[in-house]
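Next up, some structures in structure tokens.
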Structure P
């Protein structure tokens, strides 16, 4: 990659404000809430399941439509680590259910009330809880898939990083959308007013340098309409995953932006949906894995 002059000041703040590239952020937030509310009206949904001690450590769970151990997609929402909840993060639930999978929308404590280290630990706890309760949930503990968008992609990536003596829960696959992975520039932006990161916190929470070997296959995607920092962050993670042999697919969906890309997660009519469904071994997925970048223009 070619070196570039680091962004500073207002340019850096704008680069971590993807909402300025879309006509209305409120449109997407309302759509997330509406689609998630519709999903919660489906039969069999279990809401407010507690996976940890924190008041926000809850998940909503959609069992697979058919009985028997099923793969599960565990989704971690974005919002700069300080907005949104599991209640507005279930817009892909019904699509995964139709494809034959279970789905979980993860809630976690938000900054500034919850430090980033605690947010990272909460998502790890959630994955471990689902793994430990797989039989009761009707999911296959060997087919746990984790996905996240924006700040949620960072949290999903951090779930791959060992913490203390415990190894991460084995995952069958991971999907990272429009993520933030290098927190050094974030610590110099307006986002740090809530995160309050110092240099040590940046180092222990920037996954590209921390990822171990033996990773599960990762689908890495971003929209075509992203700021230069989100493009750089994507490229940085792609390089880190490629060097570890874990980049199963890299996608740039040119017609998608930072906020509507997650709608494609389980849509077999889209490159992202086909890649995710294939990773889960579900109908509608494309066969095989490809570690070459795919420019999605459909």
Structure Q
């Protein structure tokens, strides 16, 4: 026994060496950029004075909460994240419950609903830009005109654009989250439903008292992941509207790219990135706490 422990201790440094490549990649591509971003967020680094970088304190952070464009980006991001999280999960749960039944076409329907998640958001964005188009190629507006409702400029109206973008992502990711809920549903012991039926519970009461509480792990996973994805949304916005019309669909990440890279305000982009990280951390922590409290009930 002593020999085995001694041999294991001798091999520990060798095993530790195997971690060095992964550790090096983590330090170079995560730790160093994060620390650099935090440092430059307190400077005046920009295209105007790339060589004369000086410390300016919290000036960049004050600008974020003083300029309308940044506040618009934060508001749009929160709207996108909250609405998409609520809609995706409200649709995915009942869809999973229905397709968990012994339907003859359940396998086909599962594949159909899951299929949009296979494509990248850029492809989905270009597809829906044609569907939303007000030209003769716009399938949705053609249908509306045939119904006598008139065409709607979904991506050109500042009041509708952000919700049009959200709808495309709800359409794309409902099926993906449905599969996660399906996996959780199939792990529930059927005896719980038999006991509920013997107690005279209706289908709705069985869903509320048995299905929903036992779906807590999947609900926690899906709501947290969808919320985080919504907070860092960029590609679908870029492919559909590029932040327009009139910054109506700008998000935190799109502004970080535009201000930090496109317009050369590197310090402001860095400060916005730090604000974004703090926001994601606070929201994720709050979600996990609420999920834990709900799970303990």
Structure R
């Protein structure tokens, strides 16, 4: 099948400088109003994207900031950050930490937090996924995977988890019981997963050419993403609130907008690389929908960039 690629744009409509030294991890809130970025030297910064003002400055760990995973709850009340060995729950209302937990058994690969900080999901290198409730101390370990976890996501209410790993499988499962709801199979290791916050879709992508949108009610495939590259790695992915679009980022500067029902690319953008770097590239760590006609990205260049969906 031959599918025309969407228009490619290099010039951002608006640019915010969030760290001149570049960043090593980032997250954008579901409503596009907050961003959190981490720099190994400068710590963690929380930004109000509507005013481009810094709300908080954090640091995780006494020996310097090594945070490589960040997630903001759907309702913007809490955020969670992690390095390879520990994670911290942060209150976004007052900027204070509400808990620090260390993982001794294996490295943390990915992390997510539910509304009100009620649950935290932790994917690990030993193939286990832990769901933890800070307020009650309840802990559940999902043991469905047989190899390293690469990516996880959590529904806003904390009831449903999506996890993907090196065992070629992504699972949608219930955090209250640990029971599998759907199994999404791939032909190579699953490198990225994402849940639609409205509970309609899941996105799973592997290390080769299989990137799909799934119907969460039936567990059936809705569409395959159509692209010409022999291999395309996704570093981040979010669904639009109306369910029409999927927005993805990659380690190779690219930001792509896809039609959920057809898998066709609508438009693509190329983020700005950090000045003076060789080669001239950047990792897109986080993406979001700024408004009905614009999207936003946070990349390793330390820039938040706003991109118009429609051409002028």
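Coordinate-derived values only; no laboratory data. Note that the coordinates shown come from a computational prediction; the quantities given were computed from them, not determined experimentally. Cβ atoms are built from the backbone, for glycine too; each structure is taken alone.
As an exercise: distance in nm of label points 7 Å out along Cα→Cβ at positions 169 and 185, calculated from one structure in P, Q, R, equals 1.0. Which structure is it?
It must be structure R, since only it matches.
Match the computed value 19.4 of mean count of other Cβ atoms within 10 Å over residues 89-96 to one of the structures P, Q, R, and report its label.
Q
For mean count of other Cβ atoms within 10 Å over residues 145-152, which structure out of P, Q, R has the highest calculated value?
P
Hey, semi-axes √(5λ) of the Cα gyration tensor in Å derived from one of P, Q, R reads 27, 21, 20; which structure?
Corresponding structure: P.
One of P, Q, R was used to calculate helix-only ellipticity at 222 nm (-39500 (n - 2.57) for each DSSP H run of 4 or more, over all residues; to 500), giving -21000; which?
Structure of origin is Q.
Rank structures P, Q, R by mean count of other Cβ atoms within 10 Å over residues 105-112 and report only the one at the top, that is, the highest.
P
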